Structure I
Amino acid sequence: MTTRKLLFRLIPLAAIAMQLPAAELVVRDLQVTLANRPSEFDYTVVTETSQTSGPDGFDGGLGLEVGGRWSFARPGDSFGLVVGVDALRDAQSYGGGDGLATTWLRLSAGPGYAISDAWTMVGGIGAQYGMSALSLPKTQSSPAFEATGTAMGYDLRMEVSWLATRRFGVGATAGWLISSHDLSGDADITIDQSGWFAGLSVIWRFIDAPPRLE
């Protein structure tokens, strides 16, 4: 199943879930997520004598996210704001070499809904800033290439989590990512990416008590 089909299936499920009796929204989670990353990109390479641009693609890539989620909801409410902070490390190989590696800091916010005491849905918009390093292997037509720089990214995602116990659970994530990398080294290069992503999470709810009334 493609990520696009998965997201389209999650949307009607979310609408159905919102009609069911809900629990109180209490999200106090630490989570580790492994997700894929869009492989296709557009590039622009600028040297002292030329400028080249076009489409290309990485062999593949994964991202490791470590972060937390915290909900802000009134006592007894099933809806509320959920904010998040994540540290991410992405690695996307190219031509059998290292390719593009990026370390990100991500901040997010969006609505959360407690379907039950075990099931929770969170939607959100995230903004991220990172440091990137590009390493391309030598080929018959070009030398090895190295460049480093900064990156900006934005994503829209939906997270669904299920607690197997009061403290531990798993989750699934799907969304759309847009990112841009501005790099300098052997030449100046800009890499722009956009596309679907999906991932799986392991969750630890370190506090499961709702906020007190006073």
Structure II
Amino acid sequence: MNKLIWVYDSPFSRCLKWLLTSYKVAHQDHILTWQQMSSDALLALNPKKQVPTLYINGAVKTDSLLIALEYLPTSWHGSLDAKLFRLADSDVESAIIFLFRANLLEEKFGQTEQSLFMRNAGVNTYKASVDHLLDYLVNSDEIGECNFGAVLLMSTLFAATSLAESELVDYRSSELITFYKIVESDPVYHKMIIDYQGRDSNSLPFEYSAFYNKR
């Protein structure tokens, strides 16, 4: 049986899970925690031991974008959704890396000049990404439905926010909610919320309201 190897809290896993379900690609979940990835026998078929990995028809497929391109229409690369994917894959992912490293440094050494530099870089990169989304992409009113790139973008924004919640959760939130609602109202994504949010090893919310329920 075809299997998707993924982690609940991996944004790239989430967007590929959405795509395979939306395009009705038959598969079973093989869900791991971050800690299980280094020792899982099925994931070891991927030399990089990265998620998501798709084991399909006896072949091992890696890299969420390369897998997705086998199913997305050939014109996708020129779409707004492709721009959303690139914003997530480059800019917002950079913010996540900065913030993750800042948190790690603070856990080990306390607040230092280096950790503050990393945190400020992450916060500023996140805000610049949101500004670009709202002022130049979504503001064009082109986006009207959930798609592969939109799921990744929302998931990476959630991941960055979770790493610096007090500094980011309110940033242009009233405008972002319009974008989030488009993704969350999609039937496939809505089912992902029902099926996976709150499960053991799921700490990153699948929906925006979860950040506010904690406040």
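Quick notes on this one:
- Origin of the value 3.8, where distance in nm of label points 7 Å out along Cα→Cβ at positions 59 and 123 was derived from one of I, II: I
- Among I, II, structure where helix-only ellipticity at 222 nm (-39500 (n - 2.57) for each DSSP H run of 4 or more, over all residues; to 500) as derived comes to -15000: II
- Computed 39, 16, 14 for semi-axes √(5λ) of the Cα gyration tensor in Å - originating structure among I, II: I
Every number here is computed from the coordinates shown, using simple stated rules; none is lab data. Computed from a predicted structure; not experimentally measured. Cβ atoms are built from the backbone, for glycine too; each structure is taken alone.
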